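**Student:** So, here's a batch of structures to check.
Values quoted throughout were computed directly from the atomic coordinates according to the rules given, and no laboratory measurement underlies them. All values reported here derive from a predicted model rather than from experimental measurement. Cβ atoms are built from the backbone, for glycine too; each structure is taken alone.
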Structure P
Amino acid sequence: MPVHPISFTIPPNKVVDQIPKKSRITAAIVPGDTSTYIYTTESEYYKGYQDSYFGITMKKSGWDCMRHYEILANGCIPYFEGGVDAIPKNTMTLFPKDIIVKTNELYERVWRKPVMDEIDERACNAHIDDLLAHTRKHLTTTSIVDYILSASGFDPRAVGRVLFLSGSTDPDYLRCVTLIGFKAVLGSRCHDYPKVAHLYQDYGGDISRLYGRGMTYSKTVAPSHESREDAYDATVVHDIVNHAYDVIIYGSYHRGTPLLDTVSKVYKPEELIFLCGEDCDWFSNCETHDCSLKRDAFSKCNVFIRELA
């Protein structure tokens with residue numbers, strides 16, 4: 001089975017254009033200390049990192065964590081408690097681990113200082129420049145589209161229509177950010193079924209009730225990229241049967257595979273892509289992440305796994 005690593009990404013428009021002015025060495029938020037979770041809006045949350053040279057981060061339930069990317073995108077340096085050496089080789093493969101090794105050492109030298117001296121400030125800014133360049137090139141929702149399609153054997157420039165299927169439309173970081181990327185690149189040629197409503201800018205619900213208050217991922221897709229008229233949805237089975245899509249992507253294998261019986265009768269395994277964004281393998285009771293996708297009947301399909309040893 002073609003198994004590939006994948007990780008979270010961040011929309012390009014969330015990445016700052018230049019290094020923001022800094023007023024503190026370390027951001028106020030300390031993961032795990034809920035008393036520091038003081039921000040209620042995305043702009044306030046982002047500014048907390050923009051004002052800081054470093055933001056503390058660590059393994060959450062999985063090694064890959066949206067906080068890493070939010071820190072990077074806001075011109076801040078992620079400080080990994082415990083370092084990055086323990087991250088499995090095939091997890092966070094696009095992440096700039098080599099730079100983080102150096103910046104961790106820098107942080108451990110400066111974090112107690114009341115203010116940053118000029119030499120350390122120049123070193124921080126040089127690293128931030130490198131990290132922002134890496135983020136723009138490798139860690140955005142649009143850059144991951146080329147990666148997924150190319151790794152699956154497709155020419156990204158030749159792909160016409162994509163069907164992006166979800167078993168659940170509840171927030172799921174990997175599904176959400178990946179779909180955001182496909183909608184940005186393909187527009188209405190990417191048909192998300194069923195519609196993941198909270199991703200669209202005209203979403204009328206309360207985003208503060210979404211996971212993580214909806215920060216970073218909600219209301220990011222322009223309505224003009226919505227391929228979602230009722231009539232269009234009504235033809236999805238007809239379009240599958242008539243092979244109207246070049247690629248079919250399941251945004252979260254573990255959270256449902258709608259229409260799979262129909263899809264598997266029409267599409268070759270190499271035309272299907274499955275994503276696994278889980279922190280652990282639910283089929284192994286989370287004892288490991290030996291993802292069951294690797295043993296699935298559809299073993300010839302392209303599979304992208306976020307927490308991959």
Structure Q
Amino acid sequence: MVKITKAVIPVAGLGTRFLPATKAMPKEMLPVVDKPAIQYVVEEAVASGLEHVLMITGRNKNSLENHFDRAVELEALLEKKGDIARLSSIEEASELADIHYVRQGDPRGLGHAVAKAETFAAGEPFALLLGDDLVHESETILRDMLRVAEAEGATVVALMEVPQADISKYGVVDIASDSDRNTALRIKGFVEKPTFADAPSNLAVIGRYVLQPSVFEALVHVTPGVGGEIQLTDALEIMAHDQKKYGPVLGLVFRGRRFDTGDKLSYLKAIVELASERNDLGPQFATWLKGFAARLD
């Protein structure tokens with residue numbers, strides 16, 4: 001059983017859904033209350049036992065790298081002022097994990113981004129966390145996936161039951177007929193963004209994966225697919241169809257709290273829910289929110 005310690009987080013996207021805010025700022029740096037969205041994702045990786053993080057970056061992502069670096073002058077100023085709380089908050093970001101960076105170059109899809117992590121993986125399995133997916137800190141989905149991957153030597157994907165109207169937005173899995181949705185599902189295949197009529201199930205892949213190093217061999221055989229991009233789903237499809245060669249491909253159904261911070265409405269919900277739960281903000285914010293909601297009625 002191989003202990004998994006590495007995480008890969010692709011952050012090369014342009015964030016066009018949040019223009020003009022993301023014209024000069026990475027979408028991953030948009031604040032969720034008082035932390036950038038990407039910090040929540042790194043914190044989840046670290047809380048799940050992952051120690052080494054690779055971010056697949058692109059142009060204009062310098063502020064993201066700076067966020068996880070030391071800010072010596074700012075730290076000295078806060079220390080001089082005796083502002084220990086804010087000093088601790090910025091030190092926390094720079095001390096979270098051993099973070100590395102590599103450029104994707106041409107943005108040719110998620111599969112292309114994952115291929116850039118081959119040297120970092122160094123023949124070991126690793127977790128893949130999409131920066132748009134913010135999973136609530138109370139959820140254990142990534143830890144559960146790591147446990148299954150380590151025990152079974154499997155590639156494991158997080159799945160979510162989605163309504164008919166949304167099925168074409170996701171990669172959808174075909175599961176073995178005898179699979180139990182309350183345990184690890186055996187996956188027979190993947191279809192990227194199918195119509196409802198072509199979807200093999202209502203289970204969609206969301207932004208958490210644990211990948212075996214054999215994924216890199218599968219990616220070699222992937223040609224541009226949906227959107228003219230190298231789709232990770234297509235590599236997973238290859239792996240699912242030849243599990244004798246690539247190892248088991250399993251899925252865990254996630255029914256907990258997550259937010260798609262790449263979607264405006266879900267992003268706003270994340271801010272409201274997380275602010276409401278804060279000890280320092282929650283009581284006052286909830287009081288204001290109730291009054292505001294009453295005025296809407």
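**Student:** If semi-axes √(5λ) of the Cα gyration tensor in Å computes to 36, 21, 17, which of P, Q did it come from?
**Tutor:** Values: P: 36, 21, 17; Q: 33, 24, 19.
The structure behind it is P.
**Student:** When you work out mean count of other Cβ atoms within 10 Å over residues 59-66 for each of the structures P, Q, which one comes out largest? Walk me through the intermediate numbers first.
**Tutor:** Values: P: 18.2; Q: 15.1.
With respect to mean count of other Cβ atoms within 10 Å over residues 59-66, the highest-scoring structure among P, Q is P.
**Student:** Related question: Quick check on the output: 0.8 is distance in nm of label points 7 Å out along Cα→Cβ at positions 171 and 203, derived from one of P, Q. Which one produced it?
**Tutor:** The correct label is P.
**Student:** Figure out for me which of the structures P, Q the number 12.8 belongs to, where mean count of other Cβ atoms within 10 Å over residues 35-42 was derived from the coordinates.
**Tutor:** Details: P: 12.8; Q: 22.2.
Among P, Q, the structure yielding 12.8 for mean count of other Cβ atoms within 10 Å over residues 35-42 is P.
**Student:** For which of P, Q does distance in nm of label points 7 Å out along Cα→Cβ at positions 51 and 155, calculated from the coordinates, equal 5.1? Write down the numbers at each step before the final one.
**Tutor:** Working: P: 5.1; Q: 2.7.
Traced to structure P.
**Student:** If mean count of other Cβ atoms within 10 Å over residues 107-114 comes out at 21.5 when worked out from the coordinates, which of P, Q was used?
**Tutor:** Details: P: 12.2; Q: 21.5.
Structure of origin is Q.
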